[in-house]
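The structures come next, written out as structure tokens.
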Structure I
Amino acid sequence: MNDFPRWKYVLVAAVLLFGIVYALPILFPQQPAVQISANRGATVDLALKEKVLGVLQTRKLDFKDVELDGDRLLVRFANTEVQLAASDVLKSELGDQYVVALNLASTVPGWLRAIGANRMPLGLDLQGGVHFLMEVDQKAALAKMQQRYVDDIRAALRNAKIRYESVNASTQGVVVVLRSEADRRQAGNVIAKDVNQPEKLGDQPPLELSDGATTADSFTLIARLRDTAVLGQMRQIVASNLTTLRNRVNQLGVSEPLIQQQGANRIVVELPGVQDTAEAKKILGAQATLEYHAVDESVANPYEAERTGIVPPDSRIYHMNTNGLDGKPVPVVLKKKIIVGGDELVDARAMPDPQNGLPAVSVTLNALGGKKMLDFTTQNVGHRMAVVYIERVPETKIVDGKEVHSFKVNEEVISNAVIQGVFSSHFQTTGLDSMKTASELALLLRAGSLAAPADIVEERVIGPSLGQDNIAKGVKAVILGLVSVLIAAAIYYHLFGLIADVALVFNLILLVAVLSLFQATLTMPGIAGIVLTLGMAIDANVLICERVREELRNGSTPLAAIRAGYEKAWATILDANVTHLLAAFGLFFFGSGPIKGFAVTLAIGILTSMFTSVTVTHALVNLIHGKRKLKGLSVGGGYARGIAS
């Protein structure tokens, strides 16, 4: 009798059951849908669901279902035409408090989703995905550069003990107003020495210094950013934003994204196979950061300052995220100078405050930010410091029947507290309204603060680049390849060929199951990998069948021929598949985009084919022949008979 342990039967049955269950979701097509999620300050609840139902019924838009799933509302439709019409209507009716995004909703049964069996996402060339065109705000970038030089010049003049009237940014550049001609000359020398240093040896200094207007008691020095410095900074900003956006996409867990620069100040982001488009838009489009400012305690009554508009020139009015007795946000006057900004943040984690259990974000700064915070808190124990939360939220409005993309800047003070002690790199930010808000803030901060704001100027859900024709051709290629191999194997190797055919079908099922389990995005190169895998899988069975034939020709009994055939073919099968696996790893590590998708599919296919071609076929052969006395084997060719077992 042929040896085949029972535990291997159990293993084969368990793996095949796993493959069937986790491959099932591919049979459930996705459904056009509109997803609604809340921006900061809004909520998704039953009231919103009723409002959406009312809008859809009033406009006579047919829908399949409206379901409330946690913090999002999903409206399903029968086709994309109604989906697009409903999206435009809901954007107009709900306003900027909610994110309305096109989506493809899963129709996989709940019991499958509960065990992690989800439909395998398709790439842009098969299913489409989300496309964003983002533009770096050059004015904001220039203003940020100028403000950095304003702070540096002020610090340099204070250290040199040069008295000045003001240092402010303007359309001319950084304008320094001094009290005498001597002070102006000395200030120019200090700025040239301490501030206006080129980044690389041989480069021009970033600032061009020149004398400005002069009066009896006012001597102006103008520091203008050179065009070459601005262009260099813009290149660095775009490169920094590319890295930050890649980090944010990693937070979303998207496979094979496309993030690349387009032109001088635009970035293209394409996310194939994205399920949650609203979350993608929220994470990429909303730019959140924290700024720490000193409270201007010279202003005794912020309400009066807000009413009159009279505030010190180096301060400005912000508002708390809580309302006062009049029902309006509480004003607070803060110094314009930023103590520490979001670009100096290393890590951020949402966690309850250990002292009171309220939502908080644990913040870690880099060495420079830690030093700044240490210096400030050392000198200001007992004084107030405020935390400003800044968020740029993308908006889409319908104006004269056309989409107009813009953004809204939300600035609010989330904490205004007395500094109780000295701290530096590690501390907590409190004053958040919920753990969900804390988690979202931590995610955005952890993903990285953009070097300059980048606004979404174009957003769309892309259909398949070659439409259903691409999908049809891909499926046709797999089916033709599979059927051709099945027929050839059955004709040439008879019963052993049919057993190989069964294993080949299970190999395809198992491959789809593993890809679905890991949510690997399937593209056209991935389909090519599947077709190649099917061809390679049958090679192993060809080797086994030929070995069995050879043993029969040498006079072995049928059962002995089976045993020897599998044992002797194994080394050759392993060698061939390891070689292919190394090639797949090489493609994955040195390739990019679609090449990586092909490599992943190929590598998984090699592993599944080794299991099905050897273990599964061996189990089936043993079930058929293991307990019988055989006079021959149906393995094709002229040497199918051997000595009776």
Structure II
Amino acid sequence: MKRGMRPSVLLAASALVLSSCGGGGSPSGGGNTSGGGATPTPTPPLAGALYAVPAQESLSAADVGTVIARAAAQANARGVSATIAVVDRVGNVLGVFAMPGAATTANIPDAPNGMNVDVQGLAIPAAAAAIAKAITGAYLSSGGNAFSSRTASMIVQEHFPPAPSTAGLESGPLFGVQFSQLPCSDLSARASDGMIGPQRSPLGLAADPGGFPLYKNGVVVGGLGVLADGIYGFDPNVLDTDIDIDEQIALAGTVGFEAPLAIRASRIFVDGTSLRFTDTGYGSLSDVAGASFAGTAGSLVPVTGYYGGAALRAGAVYGSETSGVRAARATEFSIQDAFVLTDGAGTNRFPIRAGTDGADVPAIVVSEARAILEEAFAVMSRARAQIRQPLDSRAQVTISLVDTRGEVLGIVRSPDAPIFGIDVSLQKARTANLFSAPFAAAELQQASGEVPQFVNRVRTFLGDPSALTGQFAFSDRSGGNLSRPYFPDGEVAQPNGPLSRPIAQFNPFSTGLQSALIVGNLAQHLGFVTGTRASDTPRFCTSVPEVTPGHTRIANGIQIFPGSVPIYRGGQLVGGIGVSGDGIDQDDMISFLGLHNAGQRVGGIGNAPKGIRADRILVRVGSRQVRLRYVNCPFAPFLDSGENNVCEGL
């Protein structure tokens, strides 16, 4: 059952956040007995294209009212009051509704040992929790996969799958993804920017059941989140079946907007394990089909920084200029299938450009940046997807490129890649760059709070007093090894990695350095949302030194699951590439092999020399030596060839 807490902590200006993805599915009841109906035939790709562009669907204001009314009808049938939030695919908040008597706050679980750090044990606004759940359902889903916040819970914990009997297994594949889409992110848009996406989340991604994607005609158009039980937690045991009131209410809200059965998380397997979509069946719900928003008791509520509260809103049409994510023009990217981020007025927010760090390093030039992004995109378009249905679909991801200052040199994505991967791919690129750099230790030691202590912990753990000064190249897989509450990953009774909390203090709301870096930003933002602080958190995360005014090298936080590599010119670091949106091995391969191919194409740049990759680092654990990992590519990854071990020897 869901991990909760005693309702004690006050709602101060001191933090919020968290968690990520979910699984399961069942036949529909209520207003639609098919559980989503027959999956519409996808729009075929344009001539010469490999990917189909999602059909132009969106939520109308009336649709939003219907979703809220149906969720509220289920809550009334259960005799409870709920806060209900609806967002569109790119995260715009379209409505937040509080039923009479709905609690205004929710509680985050305590640390296992009660010694709360980061955002453990805090009270947060119920509306913020509902919005985070809705964004999670929308952002983790696509035309090929439908994930819920229960799915998120399953893939962010210390063991996968999480259960009392699975101790000893590695951590969830998206361990740490909950600390993305942060309110301080320099990439994520804010409500004041208009309807462009991706919009930020007040709490990152949510692992608390009660968040689902919404679909129209097989196209994901948004998400729904519900908070009624007063707990914003996670499910530590996927082997039982929960009766979760938030999930029941939210599932009722999806009636008529259900995810197609064939793509729900329960139809998708990771390492042989079926993911979970819901523990609630449509057949167990009340008949909510006739519910009307006009007849629903309660009121729309404003949420500072997210929603004005005056009226229900229509969602943006994903793929349109207004949504902030659209097809690239030929002058922006040479491959027909590419999408880019825009400002809503026609301008690419992150065009391909040269590095800004020419005074520091032999910077990446435009032709190199273009080659890296194009070659990574080409690898993606050949790769077999892990998390998409039907089987043998092409992988769909977002690819981000940065220089050593963390400045974006280009972002490109496939048409239907999940939205969460936009921010995450940039986090990954920046993380690989930072941890591989000669300035990593110095900048982390200048940060506020507990952050500097993590440098000393790494040096002690590795037995290397000069660690994090550029001698080794760290991918996100390497840094992730050091960020797990057991080292080696999953092995109980072993010490925690130096960038993690010890297991007695760990839960998904406090992962270690990742959460410590941004807890101050979250505190600032919570104060702004609740009215105890006049100004919002800045448009950059973390208290590490600014490299240019208003910009840090990790301005949207760090990420600690695989899918990135640093970029080198000879033996010198010049940037990082990050990939997110499919399986973690696919993400690893697209970044590593794409960069290698770009180096073969233009010369001069490429992967780190083998002798300095982090997989050369050996850590003593008891009587044995454990090697860090660098990348892990799928064994037979391509749809158009039978090649095996495609990264071997590179």
Structure III
Amino acid sequence: MVQADNIRFGSFVAHDKLRSAQEKMITEGIIALEEKGFLFAAAPTGIGKTAASLAAAIEIARNSDFPKQVLFLTGRQSQHKIVVETIKSINSKLSHDIPDVKVVDIIGRESMCEEVDKITGKCSCEDNIVEGSKQKRRDDLKDLILQSPKHVDEVIKIGRKKKICSWTASRSAVRECDILICDYNHVFVENVSESSLSAMKIDLENCILVVDEAHNLPDRIRNGLERRAIIKIFRDSRLEIDEYLGSKEQEIKRLDLSEMHDNHDISGIKGALRQMRKLEKQMKIWYKKKESDLIKSGKKDMKISTVDFIGEIDSILNEEINVKIDNNFSILRKLIIQLRRVKVDQDDDDDEKETASTRLADLLAITLEYLHNNALVLVFDLLGEEGRVRSFLLDPGVISGPIFTDTSGAILMSGTLFPPEMYADLLQIPRARKIIMTEYDSPFLADRRPILVAKDVTTKYTERNQKNTEKIRDHILAVIMNTPGHVAFFSPSYALMDDILGDANWLPGHIKIIDEEKRMSKSRVNGIVDELLDERRNQRKVLLAGVLSGKLAEGVDYPNNILDAVICLGLPLAPPSARQDALKDYYVERFGNNKAWRYTSTQPAINSILQALGRPIRKSADRAIVILLEKRIMMRQFRNCLPVNVNIFESPDDNRTGRLTKNFFKRNPEPATERE
């Protein structure tokens, strides 16, 4: 075991020379993990946090009394490649007496297999392969995966060339690897982890977690329990059960099993069909009543009681009125089981991966699980003119807390994991174990990424007017005219983005505008990055327009310092809603009023801005200027939400913004080699 008083940086460093922040992060990671503790690393881009986290995690995993595995969890496939390349670099620097680090990189089955049958769950990867040779081929691919670090795309290509399932081979290799790279869902979404971790024989007790972009983890956990149901889901579920019953009866007839016509399976399906007919009819009345209540309230949405929702359904199933809810719900639980068994043919172009029956079963099961727990709230609103029930998990810690308790420790890191204490609170990290929380300094951000705050503009609703809009446009124009390359503009909403840009006739004609669309495909997002590179090669300037917390502001890495400036408009504060009110009330009860306001409102808004302004700086050589068009940021409640090492310059008007922008690029001209 590595002793705290003798710690250097271990044997698994990826770089010949370490930055001071990287050295500190490795050291603190080792100190935390050797006590099965937790490191919360607010680590800016460019300090080498991926390499630092791996160095610490592998050091402890290899030198523990019982060898452990490292699960590197990330929500972005682009990060998978970075991790694999970092492990290659680590292996290249190991002494001959230390075995190489073995890694398995895995993504969702739909992305790894050629085609997965929605009914049988089987893939077509090994079609037309002799049964006797399949296991040998799988073992060969498994050995190839473990032989040297490979990105999942490379494994998929090899698998398809050899006509073997790369997903199956990768999962079989996991038990022999040091590091598994996968999505958060494999650990933090219950139905995924149950089928994934157990199948790969992973025991969390013997695992160290490295959570990349950990600022996203609370919302990813919340999203795992978000379900939606309009009245149509009861009809569609009934139709699916009817179709499923028909296919089962045809199967019995085809196999000449008529004497089993009344067997348990058929009886159960028929019973579920009868129940769904009743639910479809009676829940339509319940939905209409809630729609009327919502309209009378004059609000866009309203909180509804979990007991009210489940009680209504349970009453219908029991064919009684105002039945007293017991703790069993045996009929409802049997219906949920039947709904999850339903398998029907779906159209190839159907966007829904799950059946209506599965979605309804999930909503009912989740609501039952949290029936008397205010960590989950149900909200009723309108989708068009139809009533809709939605479930929201308010407290991600009810899921993540027990998981982190089961592990051998974790490193949680992000450039916007700020403040670390908030994330430790939200995720319910076990306080009895060692917790280190550090904001690491970046040696270059202050000089290479100055932040200007415009003090004469705002998006505060009561101050929105034409004069304010014109001032915002003047600041944007001042930045564009004094910036040599592309500029990104991020707004709190699509409506505000459209309002500010308008017909864009106030911009110079040579400026090309690329707008973010509400539902952008991954290929379109990648295409935008290629387009920016192409336009720069042709010396044409682009204004990239998107929304804060959107795909362009958070989900994209912009390579080669392709963005010279980022403009963030306003504060993306969560609008009033039943969910937001419930969240605030829940956190007031847990943390008190001051923390509740910060955790639910001011800090998420500032962190969304921090994510956006981090887009142009991906390595230490990059440089960009950031302009925040919102005077409220200088108010104490928002200024205190910014990291202490952020240097802010105030700009009273667009003339000063233009001069400061011009002077920045005079001091920081980018070499031509950096441009290509």
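Overview of values
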{"quantity": "Parent structure of the calculated result 36, 27, 23, given that semi-axes √(5λ) of the Cα gyration tensor in Å is the read-out and I, II, III the choices", "calculated": "II"}
{"quantity": "Mean count of other Cβ atoms within 10 Å over residues 77-84 - structure with the largest value, from I, II, III", "calculated": "II"}
{"quantity": "Top of I, II, III by distance in nm of label points 7 Å out along Cα→Cβ at positions 101 and 613, largest first", "calculated": "II"}
{"quantity": "Read-out percent of Cα pairs over 35 Å apart, for residues 157-500 alone, computed value 31, structure in I, II, III", "calculated": "II"}
{"quantity": "Computed 22.7, 66 for Rg and Dmax of the Cα atoms in Å, for residues 269-388 alone - originating structure among I, II, III", "calculated": "II"}
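No value in this document is a laboratory result; all are computed from the given coordinates. What you see is a predicted model; the values in this text were computed from it and never measured. Cβ atoms are built from the backbone, for glycine too; each structure is taken alone.
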